[in-house]
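FYI, it's all coordinate maths here, none of it is from the lab. Not measured: the values here are computed from a predicted model. Cβ atoms are built from the backbone, for glycine too; each structure is taken alone.
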Structure 1
Amino acid sequence: MESEKISLDIRESTKVLRYFQLFFSLLSFIVAIWFLLKLLSTCTLNGSNGIAVIFLLFFGGWELVSGLGITQRYLIVSGDSITLKHRYFAKPVVFKPEDIKVAVFKPLTFIIIGINGERTVLKLGNYYQERTLKAFDLLSNFCQINKVAVEGLDQEEK
């Protein structure tokens, strides 16, 4: 089984999009600093102006971490492991077949219960149903090939 990667985000992150995110991040930081210096030099800094500067700084920060790929969410299924990054700032979690006690399939949800009893829940959205179906197919094939216990699949799918 070759390795396949499925994006869990609403839209795919391409290189061009990431470059634009980095550009807008830099632009937001420059505008926020310029605006703050302008407000301080004219002594007109008040609550709403300060909120605007803070918003620009947070927007620039979000665009920066998005452009660097830190917030990217994905699922990689290969022959001997499942790599899951389903939270924005969390590190990817790697599951080997011997670490999985049972895999539970539910509508739009996949749950991995580890040998130690730890549950990892992957909630797939309804935005792109073809991605959800592809993820379920890859995960069920992985479980079938690696003899992982499965719950929630119909008998004809096993």
Structure 2
Amino acid sequence: MKKLIVALLFLVMASPAFGAGTIVIAAGGDEYLGANGRRITYDIVFDASAAAFANIALDSIENSQGQTVASLKGWYLSHIDYVYGTTGVTDDTSLYVWSVEDKIDILGAEGFEKLDEASYDTIFPLTLTRQLTGNEIMDIDDNAVNDATCTLIFHFYKSE
């Protein structure tokens, strides 16, 4: 059992290294907005074969200095802003944010086919009352554009 857990942890931690494309936190992209607000900006680049990064834990994504963000445990997801890049993704590309513990998309499928080539969008989760555990996975599916770029801005809040 111990070997299985170690193997699974290795796969989760190593997956960004084996996936194509890149994702980084933008410079200055982890901002605290007062005591109860937070915004994290993720810059995403698909590779020349239109591949994205492997599914990746939100807490494990690094900034340009190689540092990861402080844990998202205890925060709530308010919404996600999508900004298309110079070369946009395929229309109807989908975004999911999976809860590892619950095995559900915390967006409640609200990110399904929401990312488009040349339009901005805001994605609101189906419920705003799901507290994050710090074990959420970002998953982008269905892009077919080589070297596409986009930015996802995650907005979080804490209740008092």
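Comparison across structures 1, 2 (criterion: percent of Cα pairs over 21 Å apart, for residues 33-120 alone) gives the highest value for 1. In this comparison of 1, 2, the computed figure 54 for percent of Cα pairs over 19 Å apart is attributed to 2.
One of 1, 2 was used to compute distance in nm of label points 7 Å out along Cα→Cβ at positions 49 and 113, and the result was 2.8. Which label is that? Structure of origin is 2. Out of 1, 2, which structure matches -14500 when helix-only ellipticity at 222 nm (-39500 (n - 2.57) for each DSSP H run of 4 or more, over all residues; to 500) is calculated? Of the options listed, only 1 reproduces it.
21 is what came out when relative contact order in percent (Cα under 8 Å, 6 or more apart) was calculated for one structure; which of 1, 2 is it? Before the final figure, lay out each step's value.
Details: 1: 21; 2: 32.
Source structure: 1.
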